[in-house]
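Just below sit the structures, each encoded as structure tokens.
Laboratory data are not the source of any read-out in this text; all were calculated from the coordinates shown. As the structure is a prediction and not an experimental result, all values here were calculated from the model. Cβ atoms are built from the backbone, for glycine too; each structure is taken alone.
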Structure P
Amino acid sequence: MRLLVLGTGGMAANHVQHFGAIEGVEVVAAVDVDAQRVHDFAEIHRIPRTFTSLAEALAWGEFDTATNVTPDRVHYATTLALLEAGKHVMCEKPLAENYPHAEEMARAAERSGLVNMVNLTYRNVAALQAAREMALGGSLGCIRHVEASYLQSWLVSKAWGDWANDDKWLWRLSTRHGSNGVLGDVGIHILDFASYGIDSDVLRLSARLKTFDKVPGNRIGEYELDANDSMTMSVEFGNGATGVIHASRWATGHINDLRLRIHGDRGAVEVIHTIGGTSLRVCQGQDVDPGAWTDVVAPPVPTNYQRFAAAVAARTPVEPGFRHAARLQRVIDLAVQSDAERREVSVPA
């Protein structure tokens, strides 16, 4: 597999490190509109060729697969161009800025027959995979209630740097720069975490979004800080379970924490994933009456990068694909609508 890296921002290094460790994968080129940045990136990661436009890279064409690590607003046009050129594509989340674009990308991928994946990175969490097996295997019984949260504190701490002086954070706070706020940035992760964990999509939702004052006038340079900072969502899943999903960048004390609780009529499972580690615990059988919980060790699982590379080698579909990401984008768009109209909305099948 000859891999092109499109975009050389923060996540790109992660992609190169993971793909570079996979046997049979060769990172052959990198693309970025910033000539100095792509040059420096290629030097650090020993990538032989660089380009300052995707058009130049496609004209060269000596690659069969691309990983798209561009900003959200660039995913649509660049991914469609890659598919049109016959390249397999892994795209960073979200697939697009809105559902119509995401749907178009999913259809294009399906027509092409090419391998496509969206890098919803928390599929790499072994505890989530184990919790899903429990839910699907019936040991929890009928799933009744789900709790899911993704909490960050970078607006109230400097654990990841000073957001007010760094473009890589500021664009995430500005709708004009392509951000759907915490809803689109990490909300998509926790929606996937919950729906994948119980193998059921959101059927109905009621959402509330909140943008808090951050600086006088809520503007820093070219960035108007108007994207949502916190979201809460009440949902009903297709399997009949009800749930609450929320995310925030104002969660003091939580640097980057995901939590999922799945409650069935015969048992429950909890996943907590933080930068410090992951825990998995269950309550079932004789432990249900006293409400006792037991820690469980989840076996290792392949990463998205490994599964994508294997799918390209075998020319077989892999999840989470573009179609799944488009469904998640529809939920995100409807959450914005729900908040604006202050009402519950249904998610079309």
Structure Q
Amino acid sequence: MVGCGAVGERYHLPAILESTEVSAVMFADPVIERAQRLSARVPGSRAVADHRAILEHVDLAVVTAPNWWHAPLTIDLLRAGVHVLVEKPMARTTDECERMRAAALEGEAILAVGHDFRFFPIAQTVHRLLAQRALGRILRVDARQSAGTRWPCLSPASLTTESGGGVLMSFGVHTLDLLLWWLGDLSPVQYADDAVGGVEAECECDLTHLDENIPVHVEVSRRRSLRDTTVITCSGGTMEIGLFEPARLRIIPGADAPALDAQVIDPEFDQAPLKTVFRRQLTDLVAAIDTGRAPLVGGDAGSRAVRLVEACYSMRRPLRRSWDFAEAHSAEDSRTA
């Protein structure tokens, strides 16, 4: 494990310790005390301050460092032939993503990206339903997601401009990756957030499907509680999807048929949702390494999500609310005047 913060400790390490396919052998973090704390939980493992010390001793690395370290750490590991699972976002820019993908080719190693939402049972069921056109042609999509402050951290790294962005980059990139997986290529039409020179805590964007001209609306917020579901309206009915908190798959067929609250039966997930999702993510990568197939979320998918975030940021305008003071956007207005 490279980067021994809260996400690594709380989610990735339990998945590693429960796995029958991998063994934890080394922990690297420039704050050596963090690496030592995790190493103390795994008899026989070592703690080091420099990730380069692990290159000759491991087959696979999980990178959970802050965003600005994703590219340099992952590139070093991949070039040395070490397979990598890097936390989302894959990197801060498309250029960083492409250099990571090139390093994977150079080192003949597999790169996977931690878009774990794809491993939620409801997400996979929806992917199959949409691929089968179970409710007909997609007409429009509306996704609204609260980011909140529940994601654990040991530092304010994700709230700084060095992270590459705010709530869209740190959390909304999950939603964008799901939409890209479910729907196909998307392009932004307009985008607004409340960054005002810093990183955004709230954003709204309108996208369009490149081939079928489907309007897609996305809202992500750390400031407000949203409904935390995605509503997909199709020619034959509507489905409302909540992956977790709420876990919901509500299907409303057309022609006045009654709604169906579908259950995705998955006892293992129901008992320990996040531990199960992170373990399945790791298992998928191990299977990719063993068979030579691509992981469910490879460098191409990770890069595509970052590219969409970048495209949104490129058309940023101020997100104005009726309750905002006029002065809240005066600095932004002066820069764009």
Structure R
Amino acid sequence: MIFNGVDFFPHGTQFPIIEWRRLFVSISVALAVMSAVLLLTRGLNYGVDFKGGSLIEVKAKDQAGKPGKLDVVKLRETLNGLGLGEPQVQASGDAEALIRIAQQPGADFAAEAKAQDEANKKVRAAVAADYEVRRTEVVGPAVSQELKWTGLIAIIASIAGIMVYVWFRFEWQFAVAAIIALIHDVFITTGMFALLWYEFDLSVVAALLTLAGYSINDTVVIFDRVRENMRKYKKMPMDQLLNLSLNETLSRTILTSVTTMLAVLALFIFGTSVIEAFTFAMLFGIIIGSYSTLFVACPILLWLGVDRASIIGEPKADGTGTAAKAGLP
């Protein structure tokens, strides 16, 4: 890519990406297995959206004309003495914190709602002397279960829609390769949340959906180049053709990923804890998405095999190719 006379990336690269495909796919399989083990054994740290409860944001009050200072240890000790389970305290600045209170038990829905409201009142009263309550969010157990299923359905529906689009635009082998790479990205990113114990809530689901669109865009660009090269180099072996296509689009893929990562990295470093999980999902997702675009999608496409006759318009052995149907020589 050349911008204002400055070349940001080398051109005409000849990296043996396809030649090393077994190594790259082995790494992906290892990461996927680790993610599966983590999800089955440790699970996800579901946020209030998915497990119910309360989220209370507080800010330390000014004392004697001086800005308030957050004391996480003292605040946690105060909340532990309320008998509300194990409240979580997460600092979101020098003076602000997020308090999470688990869903309180009750005989029925009304009793649970009343118990949760009483728990919120206890928290507000306990911290009133030193902290100002800025907002309170409550999610009931019924709503949390509905949100969990809705989020799962949204991810599945987006993947299915993308598969139909790629299948319609290319051949079925392209669609399958793209979806495997996409599931690879979402699954390993989710596994990373289980490893690092980041809170998994609706904002993370939004990040995964954004990641799906970002990843498939990169993959489609490379697949477009593959199709162009199949028409241009009709006799070139498929492994060489895929490697050529990857190298020709490498600068675009790298530069797009790096510029996007820089923007998300700024949000991750300088943003508040409220968006930390979202920005981490985006940041890691861009990395793993770029990896799968370059090192997973095309090797899978090679193993699946591609019907070159239907792409380049040559008749098949049985005379049913695109050119034969059109009556072309």
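One of P, Q, R was used to calculate distance in nm of label points 7 Å out along Cα→Cβ at positions 210 and 234, giving 2.4; which?
Derived from Q, not from the others.
Quick check: 28, 27, 12 is what I get for semi-axes √(5λ) of the Cα gyration tensor in Å, for residues 74-185 alone, calculated from one of P, Q, R. Which structure matches?
Details: P: 28, 27, 12; Q: 28, 21, 12; R: 44, 19, 10.
Answer for the origin of the read-out: P.
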